[in-house]
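**Student:** Next up, some structures in structure tokens.
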Structure P
Amino acid sequence: MERRNHSLAALFSQLGLDGTDQAIQNFMLENAPLSSGVELHKAAFWNYSQAAFLQQAKDEDADWVAIVDSLDLMLRNPNPIFNEDK
């Protein structure tokens, strides 16, 4: 089965969030860094539907898993540019 390559903007849209560059940057500023002891889908900033989608993507190794893993990494190791004003 061929996997689709989803973008970060597409993931944000799938989660019902604004997928613009500025909105993604604001999300990172507000929510990163995510503690290493918290699974991505259990982070307090997701609603039930978002958390379920993220968990399903991981559990089923869905075609969203690569970008979900990227988001997880970005939240745990934020780029310094996202934290300039923090």
Structure Q
Amino acid sequence: MTVAVPNLEIAADKRSVSFVLIVRGVAVTCVVSRAALKTYFLLTQNADDNRTLKAVIDGFDRIQAMALRKARARPAPTVSLTRADFKMTR
């Protein structure tokens, strides 16, 4: 299933990408760390803004699923996704 990607914004310090999701009728800002993108979404160390956005778009189904899961479990105005959120447990 393909999900429509909302507007993405790269932080001024380039350490994260944010977007807004509607969770249970409430706007929630989701922030994905660049470290998570590098570790789990094939973003290279020196990637420019376009490549960073492409990594988020390419992995958006998975990123959105994790953001929704985390937002529903712990309601807050902002959800931060880090490497730990995407780590698979065995």
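Each value in this text was obtained by applying a stated rule to the coordinates, not by laboratory testing. Worth saying up front: this structure is predicted, and the values here are computed from it rather than measured. Cβ atoms are built from the backbone, for glycine too; each structure is taken alone.
**Student:** One of P, Q was used to compute helix-only ellipticity at 222 nm (-39500 (n - 2.57) for each DSSP H run of 4 or more, over all residues; to 500), and the result was -11000. Which label is that?
**Tutor:** Q
**Student:** For which of P, Q does relative contact order in percent (Cα under 8 Å, 6 or more apart), calculated from the coordinates, equal 38?
**Tutor:** Label of the source structure: P.
**Student:** While we're on this one: For which of the structures P, Q does the calculation of FRET efficiency 1/(1 + (r/R0)^6) of positions 26 and 42 (r between Cβ atoms, R0 = 35 Å, to 0.05) return 0.65?
**Tutor:** Label of the source structure: Q.
**Student:** Kindly point out which one of P, Q the value 12.4, 37 was derived from, the read-out being Rg and Dmax of the Cα atoms in Å.
**Tutor:** Working through the options, I get structure Q.
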